[in-house]
Structure P
Amino acid sequence: MSVFFRVIVLLTVLHRTDFIAAQQPYNSCNEAMELCSGQVYTVDNYSANITFCPDCEDDFTVCFTPSSSIWFTFTTNASGGDVNVDFSNLIFSGLAGAGTAIQATVVSAVVPCNSASYSTVSNCVSNGNAPFSLSATGLTPNTLYYVVVNGDNTGTGVTQPAECTFDISVSGPGIDRTASTVVLSTGTQPFCANQPITVTAELTDCPDTSAFNWYVNGELSAVTTEPYFQSSGLNNGDIVSLETSCYLLCPVTITDTLDPVSIITLIVDAGPDITIEQGDTVQLFGSTSASVFNWAPGFGVSAPDALSPYVWPSSTTVYTLSATDGPCSQSDQVTVNVTSQLFFPNTFSPNDDGSNDTWVILGIDLYPNSFVRIYDRWGQEVFQSTGYSAQKAWDGTVPSGEATEGVYFYIVELRDADKQLFQGSITVIR
């Protein structure tokens with residue numbers, strides 16, 4: 001064999017290999033490809049064959065006799081009507097002996113893929129070698145129809161069915177659908193930080209929705225089965241978007257994106273807790289990002305509407321700094337602890353000389369519920385007082401008259417939250 005002849009054989013083999021393609025699944029009526037309105041599909045009938053048996057999918061001679069059929073379906077919309085099936089970009093294999101045209105028609109089938117139930121509902125194209133259309137008129141609503149396409153195997157010198165790659169699409173009032181839409185809304189803005197925010201999706205012409213995929217700043221944040229999303233963790237400027245799909249047949253994906261959310265974040269700090277002695281004055285140091293604020297309680301405060309007022313509480317007090325910015329409010333607290341050093345004198349001289357005539361407990365006034373008892377050395381109670389004070393101090397008398405000089409004993413119950421109790425001795429000097 002000459003080199004020239006071997007090259008010719010090799011080129012012929014390579015030429016044929018360029019057009020060898022695997023059989024497509026839509027070669028079978030039972031696996032027909034679904035066509036959706038508005039979409040263009042690139043398909044081919046390479047290596048397609050027929051299913052030959054009584055009443056099988058290819059057992060018909062309407063328009064043409066199948067030899068290498070492929071199958072498509074479409075479902076009409078709720079209104080039904082006219083449907084066009086368009087074929088374009090036809091590219092034939094060009095193999096020797098292959099046909100050079102395709103054949104096509106639209107059929108209805110009472111029994112799916114059973115040729116005995118077929119009826120043609122469109123024109124029949126038997127010599128499609130350039131762009132062409134099938135027109136089906138007055139189709140029934142919500143009904144499945146088939147498009148069958150075949151490679152022509154007729155004509156002089158034709159020994160095998162045409163093999164062709166082409167684009168196919170469907171359109172028309174009988175299959176077109178109103179565009180599905182979704183619009184997101186949140187209600188009145190701005191929002192307050194840490195407040196639950198609900199984003200609602202309003203759907204139009206969108207039956208059979210899939211799950212709702214919610215994104216925050218492009219990252220998937222939640223998947224819901226209902227058309228709303230709620231979060232307390234959004235920050236100012238975050239962008240919320242939604243993706244979902246409509247329709248079980250020929251699903252369509254719809255999306256919408258909110259404008260960046262507006263969230264007010266209030267900073268309120270009442271300052272650190274403070275400890276003072278009774279009678280002292282101290283300054284509070286609050287801070288806030290809001291323009292409207294005040295302290296409570298307002299009594300004993302130099303300026304309740306100032307951030308750094310002076311206070312002089314007579315007892316431990318909790319001050320609350322509240323701030324407001326638009327619809328948002330926040331508060332923080334500071335405790336001013338007031339301490340008093342109780343002093344229990346161990347002697348006094350009740351001799352009416354105007355000096356140290358009563359047993360005065362310094363600081364006892366802070367404990368108005370205090371209970372004081374005094375005993376002699378034999379354990380007999382000689383004095384008691386509830387709400388002890390300088391005005392109610394023991395003056396050195398006992399039930400029988402004046403107390404004699406000597407040692408006496410006291411028990412003081414403050415009756416405060418800590419249930420403090422003090423006890424000791426007093427010496428009476430005359």
Structure Q
Amino acid sequence: MLPNLRSILVVDDSLPQRRHTVSLCRELGIASIHEAGDGEEALALLDTVRPLPQVIVVDIEMPGMDGVELIEQLRIRAFQVDLIIASGRESAMIDSVVAIALDMGFNVLAGLEKPVTREALRHALDAYGALARPRRGSLDEAAPIPPGMLEAALGQGQIHVEYQPKVDMNTGLVRGVEALARWHHPLLGNVSPARFVPLAEQYGLIQPLTFSVMEQALTQAASWNSRGLRLTLSINLSPLLLDWPGLARDIVAVVQRSHVPPEQVSFEITESSLVDPGGHARGLLARLRLRGFGLSIDDYGTGFSSMQQLARIPFTELKIDRSFVHGAIKRKNLRVILKAAIDMARQMGLVSTAEGIENEEDWQLLRELGCMVGQGYFIARPMAGSAIPGWLRQHRYRVDGLREGLWRGARERSDTCTP
């Protein structure tokens with residue numbers, strides 16, 4: 001029944017609860033099921049059994065080594081497994097342990113309250129293999145790249161741009177795209193932005209990298225405009241550029257050469273970079289806004305002075321970080337934060353945009369909460385500019401299905417609430 005999943009380990013000090021979960025795994029057709037009564041027993045088993053279980057169900061409260069310590073030991077020993085957190089504790093505690101495991105780099109399929117139900121376990125295991133978080137030892141954590149290699153890549157045109165659509169949550173229609181830097185090296189293959197953007201910032205290459213992305217994206221936008229396809233263009237602006245002399249002038253010059261109106265371009269600035277922006281940085285952003293460019297506070301919720309920055313800088317968009325979006329329908333604490341951010345954006349006259357929409361549940365929740373714009377793999381993955389027109393034609397057919405599904409889902413929820 002779960003063809004991608006062959007082996008699982010259930011770690012729980014309660015024998016009845018453990019056997020209950022094991023029984024559910026057996027009903028779901030998992031061929032190899034291992035058991036452990038605590039963290040130490042689980043580690044001893046993992047040292048001997050081969051192949052390793054693909055998924056571990058971890059209880060939080062256990063005598064001796066508890067679930068959090070077990071997860072820490074899994075990270076230290078570099079065991080590459082996906083996790084399901086299961087506990088009889090309150091949902092806030094489960095969410096906290098899920099967040100800890102995610103921060104350690106694990107794929108967490110779900111946080112479940114005990115007793116675990118067959119439906120909840122099946123739903124969690126269905127997600128096995130579908131998550132895209134890089135594993136330890138992947139290219140993202142390989143040896144550092146020499147800065148000269150990135151400089152050469154910029155000179156040789158190896159850095160290109162892909163575009164991820166942003167859609168209206170009410171209508172499903174496309175509002176714009178975010179321009180994302182991509183690097184395909186002839187020997188290394190695809191190098192993650194998480195690897196080369198910090199390198200560019202560290203070695204003074206962020207200015208040529210940003211302007212390479214900007215010029216390519218503006219050229220593409222101008223091409224789309226000439227064909228009657230007008231999409232807003234979001235471009236990431238590194239915090240290290242905010243104090244760059246003459247940045248506003250250089251940006252305006254590049255945009256004017258492209259013949260793309262400033263009103264069609266928005267710059268995304270990471271919230272954490274604006275904890276204490278100097279007067280020059282705030283002046284730069286104000287000048288860009290006066291020129292007609294949009295300003296988006298990116299990764300909202302991950303910084304430390306969000307309210308203050310929204311009051312001091314003329315933002316036009318509040319972009320909610322993906323960590324508050326995907327899976328919020330199952331986690332009350334995330335829903336509260338998500339709703340507060342959307343409500344605040346509406347009251348301040350800002351466009352609320354949610355990143356990280358991975359499935360229809362995320363989509364439906366955000367629409368019900370009143371979010372205006374959505375972005376994520378459920379909508380579309382980043383793609384080449386030449387692929388956008390074809391994707392748009394396919395997306396028009398999909399919009400009707402989404403509308404029907406949203407209406408049906410809303411009706412079903414209304415029916416279940418009717419006395």
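Each reported figure results from applying straightforward, stated rules to the coordinates on display, with no laboratory input. Remember, it's a predicted structure, so these values are computed and weren't measured experimentally. Cβ atoms are built from the backbone, for glycine too; each structure is taken alone.
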Item to check | Computed 16.4 for mean count of other Cβ atoms within 10 Å over residues 55-62 - originating structure among P, Q | outcome: P
Checklist entry - One of P, Q was used to calculate FRET efficiency 1/(1 + (r/R0)^6) of positions 311 and 391 (r between Cβ atoms, R0 = 35 Å, to 0.05), giving 0.40; which? => result Q
Item to check | For 5, 16, 13, 12, 12, 10, 8, 7, 6, 4, 3, 2, 1, 1, 0 (P(r) over Cα pairs in 10 Å bins from 0, in percent, for residues 119-374 alone, calculated) the corresponding structure among P, Q | outcome: P
Checklist entry - helix-only ellipticity at 222 nm (-39500 (n - 2.57) for each DSSP H run of 4 or more, over all residues; to 500) computed as -1000: which structure among P, Q? => result P
Item to check | Value 0.93, calculated as Rg/Rh (Cα atoms, Kirkwood Rh), for residues 31-78 alone, assigned to which of P, Q | outcome: Q
Item to check | Source structure (of P, Q) for volume of the Cα convex hull per residue in Å³, computed value 332 | outcome: P
Checklist entry - Computing distance in nm of label points 7 Å out along Cα→Cβ at positions 199 and 295 gives 3.2 for which of P, Q? => result Q
